[in-house]
Structure P
Amino acid sequence: MPVKLKSSDVQQSFGEAADRALLEDDVIVERYGTPRVAIVEYKRYQRLVEAERELLRTRLQQASAAASARAGNLSEEQVDELIERARSEVYQDPSAT
């Protein structure tokens, strides 16, 4: 279960917060009782980013196939560019998922 810490506590002892994220579980940093950021172990972060990328890639490929046969022949560069565009759209509108 994630550990919740106040931002002021994290500011005063970031090393301890980082250690907790490494040794125990994710650390949720709250400001005025509202979760603002998370501190996660770096390998977990990499897995989350890769999972997000794969999900976006899958969604893009499905949309491309449905929209046009030509879209199915995108180069890897074009797919990556569209993934980045889709990622920015998702972060701009959280209700889009």
Structure Q
Amino acid sequence: MTVYVDDMYKYPMGQFGRMKMSHMVADTEEELHAMADKLGLARKWYQGDHYDVSLGVRYRAISLGAEQVTLRQLGLMMLKRRETGKLGGPFDTRIV
């Protein structure tokens, strides 16, 4: 099981003034919430299948074992989850 953080902060959609944001997802909801708890994120910030995290929180998540993925990889992973029920990995992004 793995937690993933993307690089949305590199794109205009991930930039809000000086704040730069990324998505954080995980193989399971339990694992995602466990990481969020370690990072001090409020449960009310959960967005149904992910958390939006600031650049500083992203770096802390990585230091706690989160895996870095691109925005494209994460998008394909989420699409796969919608189609199959399983997130898959960043290099297993073919839709079945």
Point to revise | Rg/Rh (Cα atoms, Kirkwood Rh) - structure with the largest value, from P, Q | key: P
Revision key, fill the gap. If distance in nm of label points 7 Å out along Cα→Cβ at positions 66 and 82 is calculated for P, Q, the one returning 1.3 is structure P
Check your understanding: When mean count of other Cβ atoms within 10 Å over residues 2-9 is calculated, the result is 14.0; to which of the structures P, Q does this value belong?
Key -> P
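Suppose you compute relative contact order in percent (Cα under 8 Å, 6 or more apart) for every structure in P, Q: which one lands on 30?
Going label by label, the one that fits is Q.
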Practice item. Using the calculated result -11000 for helix-only ellipticity at 222 nm (-39500 (n - 2.57) for each DSSP H run of 4 or more, over all residues; to 500), pick out the matching structure from P, Q. Key: Q
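Every number in this text was worked out from the coordinates using simple rules, so none of it is lab data. Bear in mind the structure is a predicted one, so any value in this text is a computation, not a measurement. Cβ atoms are built from the backbone, for glycine too; each structure is taken alone.
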